[in-house]
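Each reported figure results from applying straightforward, stated rules to the coordinates on display, with no laboratory input. The structure displayed is predicted, hence computed values, not measured ones. Cβ atoms are built from the backbone, for glycine too; each structure is taken alone.
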Structure I
């Protein structure tokens, strides 16, 4: 079984191990059952198009399992697999992605939905699949890592929202009662924090694109910072990470609006949407940013002439691409560990990373011409907005040279380009003092270039 493999749990008798294998195609996996004694691997998920799978929730008698999968459909639903007949059957479906978990006794099937970024959770009968109860949540936000006790009496989960950094909660399935298990310190008054509003805007081709928008108190119009998530196979959700980051709320408290779009290519909206930016469709996601900027122009409380882009990793690429391909729209950029040149990125990143990224971005062998065209460094002469960059010197994913390329080119042009390199960081900013320095300098940069 060559390739990147991940264990996904044992059968109740310990005889079989479920294993997920990354096929190398974007968003595509195979599901195997491995006999622990013989080592024989049985491929039980033959399919043609991309398909993803969660961890199997085994029946108590080990005769099969339930699993979340988007095999042969757009969004992830709950499917049933029978070991004897080798038959698959979808048993719970939705317009949103579903995940499932269960208890060892086979009494409960827990189904969690990602509904436009927000979580909803319900208990289902594992035989009839009828709803038994909706699990009460502490508020409107995101549930993480829900688990059920072995006897099915308790559901435990992490929960956070844009105005709450989160705790662990427990739900009594018999008494239908929710209790807080942990209580992290809250050094800030949570009532002072702002909730985003979820909107949708129409992009250049009619595609509906979701965006979360925070607006500060006051009449405006406010300068706005667009936070583009990384990935690109990821989703901006209204949870502690990333929407409760100190930077987001700090910007809002200082009179900035903040927008977090899930441009095409994001997960959480089905396979069709996730693959709308693959390889030679890459720049369509950048065009979504232009449509978002046009939408700002229809909002009285937003000053579209003072719009900045912010992003990390692939989000950093989107910042640079927005400044290069749409120089008339964006007044500033802040990016961390971003890709400036797809060719040099693929040549210099870790070999395992290149193998993962080429199915998404395109290969050096077959798509070099487009990789050059889609690279911000190719169009650096068009960039005119000031830029702030942070990078870790030990980054194994996006080498520091990506940042140095763009910094050299802009500096030679006389464009303001501030560079902050942390010698003791990699792809993420792991140390608190480095995060504080980055955020303080980035906000000071914005204050200088956007306030007028």
Structure II
């Protein structure tokens, strides 16, 4: 690989760089960054005017369904989808079949790819079988390469088990990621509890179910001390306020939000569209406003997709029977540019911070350095291209998304990671 990216807009929040420059890459290494570089012999010169180069985006919440549900997604199809969507790294969730609750299964995930353009990092279960009863082999899984622990899709309901998990994880210096849901309050529900669940005649899931688990966890974390706690897919006003308060106390608490939770409201319940059924469910306009403010003031650290593919036949059921979850990688940048950049919620530096810098810091991964002599890890974005979400053009094996037909602005046009480049600029 010998590539010269001409006149690209480099935005690197960690290095406080925001400039138009040329970047020369040879075999995955940045050899030169300057205002103007003359293309060396044998170099492929690419006119990148109008495009943004950022430290590679990292999605810390994806489901690649392997092992067990390869009809919906595999690690390889997930890598292709992530690359096409502008991500150079992902953290996979462990609610597979069987669940990733022992070291050999962590190693299985790591063996399923070899030097891919998208780096795949596994998380492990907090409890055996995700049953919430007994701690999984966290130490062995961490040694095998698990970067975090979560029973995603299920909350750790027992306070005693969660306390033990906090104490053990603090010794391993890894974050616990909580799917915050009091299942006693949400059992049988399929949409947000409120006006639209009543009008649709659908069983509801109250937002307080999210708040209760987060409040319990924060009390435990403060009592134990020295723990790292991360809230997955935050969605409610109360949850945002709880995390904001914990941060104000100096606690090591972080959280993420999905693009669908700052883009859509629970009014979609009236459409009875199973491709808009997810957990946590779409919330109210007031909740979206709270999430938006949390993004603006830094309470919410990351944007993560909760990419959750499902085979078409599983979603072609009534609302009560269809599984939760939508795909999210391919629409993440477009939804974020359309709803956050264009509406002046975030600027580009802040958006890149939440898509790249913060997820890696939370997971204790090395910082991406965009400077001469360093290996390249870049996401390249066209910030003004307008496009329509088309099921025929999706790279995931699944099509379960409520955004089909939606017009968005902003799209990844390529990534570079080490010696590999994925640069289909005309996308």
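Quick notes
- Answer label among I, II for the case where Rg and Dmax of the Cα atoms in Å, for residues 103-230 alone, calculated from the coordinates, equals 18.4, 57: I
- For 0.05 (FRET efficiency 1/(1 + (r/R0)^6) of positions 39 and 335 (r between Cβ atoms, R0 = 30 Å, to 0.05), calculated) the corresponding structure among I, II: I
- Looking across I, II, the calculation of log10 I(q)/I(0) by the Debye sum over Cα atoms at q = 0.16, 0.23 Å⁻¹, for residues 47-94 alone that yields -0.41, -0.81 traces back to I.
- Value 0.25, calculated as FRET efficiency 1/(1 + (r/R0)^6) of positions 303 and 399 (r between Cβ atoms, R0 = 30 Å, to 0.05), assigned to which of I, II: I
- Origin of the value 20, where relative contact order in percent (Cα under 8 Å, 6 or more apart) was derived from one of I, II: II
- When mean count of other Cβ atoms within 10 Å over residues 367-374 is computed for each of I, II, the one that comes out at 14.5 is II.
- Among I, II, structure where volume of the Cα convex hull per residue in Å³ as derived comes to 156: I
- FRET efficiency 1/(1 + (r/R0)^6) of positions 183 and 255 (r between Cβ atoms, R0 = 25 Å, to 0.05) from the coordinates reads 0.20; which among I, II: I
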